[in-house]
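In what follows, structures are represented as structure tokens.
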Structure P
């Protein structure tokens, strides 16, 4: 049987240009390869294709993403059932759902110029701000520092008198740790958004730890007869919902209305109750009461110590090596 001969590109003569097929190496005698049919012309990409590439590289976008986020808010029970079954044909898998939600959250904050956390000086008396040391710890007089979540930096004012009071206390004869702690307070009073770079570094790492802890807190309330993997799936869904609701809180704050985080948490708790009822097949009273108890435990046992530990770590990182000797 006669075999078809393949014309392979030979070494061209000096000055001669020979086009070859990128796929099989055959010499081209036109736009299309006569051997494998490869088109030698570079394909023209549409703006839609470039946009899909951008979304895929930034937030692991897939065709399931629109259906997933629509179902998240319109049909939470259906989405949660699909996540439990591992159905990835129509919806994003649980981990990708969580990752895309975090990317949307932090990307929006970056583009809108929103700070995750700032500390605002609030006056509590008519006198000038003072800082006194009592029992080895600083006591703020006539002012306090309050947390401001998801605000634009311009929305949180500075207080020069409070900064000078904290700076003077830090320069006094105090213990190294007290000086470091006062230095942290002084910096956040002078520049309320100064801690956000550290938050951007540590928050993603802390959240990966918080998710399994969130699932473990579900165990005594909803875990009877359940696999731990089911609780982890619900934890991933709940955190994804939380990030998207916090985006709405940041938008709310941008309008100048204020209390965006408080409003968002109320909405989140109501939506969480719907998810608990559908996922664990309980009644409304059970879902509402146990959901509120779980959120209180999550906030009190995990988030509050985490925020306090963050400021403690900031103070420890400022200590000189001689402090530990």
Structure Q
């Protein structure tokens, strides 16, 4: 397997978001380093997929890349189908791409809740079995019988669709004081945040994808040229929508203390309570409860299927 997801690898560095550049009065983006992707972020999630495994293969030495074996066009056409690989039963299934060397074991998986948010019918999943068969045939392997009946998987798809809107729990911090909107804007820009309507968003150095957390001002919009004051700055994120929510809280906590250092005021939980010391480590009982709720649904924060339920 490729070591592209090695947990001890370097953290990604920010690269421009492609927006019109707007700078703050100082450079403080180093206080919010990007959150490094971990192998766990790409592990197979049984609750989100209907999956079919191929028979074990014997990769060439050195192994060829999957893009060479399966064709780049196949990977480009996979919108709601994912391929996972591992070399032994003791390893987790990790999503693979065209640059990944051929693994010993291959798992082909269909998202049970597509972007349309419509549940899949049994016929849809039986058609997916043809895709899995194509992958197996191209790799010169036998397609194993699915461990789950397509009808049962269709029922799980319907259950997932019924959870739409149930994983919307947000988690946040706030600063209470008296703040000029122009000063709040300058802090956001100095931290490397980008405008998102009447608020600011932190994208973690990514060039695409959704925002990780937002900063807003009570009773006002942080629009370009906005003047006036606010008594409260709110930093928040939707727990189900982000990978590694504890890391997100760490970054959000660092941002809140940057605001405090420059603008004063008191850092609070979003409900006005005093943050426990554990918040600096990305831990809080309410956050743990939100994560537990997601995991009890058979999902994982930040997963593509989980995000569709927010």
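State the single structure among P, Q that was used to calculate helix-only ellipticity at 222 nm (-39500 (n - 2.57) for each DSSP H run of 4 or more, over all residues; to 500), giving -19000. List each step's numbers first, then the result.
On the way: P: -19000; Q: -8000.
Structure of origin is P.
Quick one: log10 I(q)/I(0) by the Debye sum over Cα atoms at q = 0.14, 0.22 Å⁻¹, for residues 196-291 alone came out at -0.61, -1.16 when computed from one of P, Q, so which one is it?
This figure was derived from P.
To test your reading of the models, identify which of P, Q gives 1.1 for distance in nm of label points 7 Å out along Cα→Cβ at positions 124 and 164 when calculated.
On the way: P: 2.2; Q: 1.1.
Answer for the origin of the read-out: Q.
Each of P, Q could give relative contact order in percent (Cα under 8 Å, 6 or more apart), but the derived value 15 comes from P.
Each of P, Q could give percent of Cα pairs over 34 Å apart, but the derived value 47 comes from P.
In terms of mean count of other Cβ atoms within 10 Å over residues 76-83, the structure with the greatest value among P, Q is P.
Taking distance in nm of label points 7 Å out along Cα→Cβ at positions 84 and 116 as the criterion, which structure among P, Q has the greatest value? Working shown, then result.
Details: P: 3.2; Q: 2.5.
Largest one: structure P.
Which structure, out of P, Q, was distance in nm of label points 7 Å out along Cα→Cβ at positions 108 and 236 derived from, given a value of 2.2? Intermediate results must be reported in sequence, preceding the final value.
Details: P: 2.2; Q: 4.4.
Structure P accounts for this read-out.
Comparing distance in nm of label points 7 Å out along Cα→Cβ at positions 212 and 228 across structures P, Q, the highest value is found for Q.
Rule-based calculations on the coordinates, nothing more; no lab input. Bear in mind that the values here come from a model prediction, so they are computed numbers and not experimental data. Cβ atoms are built from the backbone, for glycine too; each structure is taken alone.
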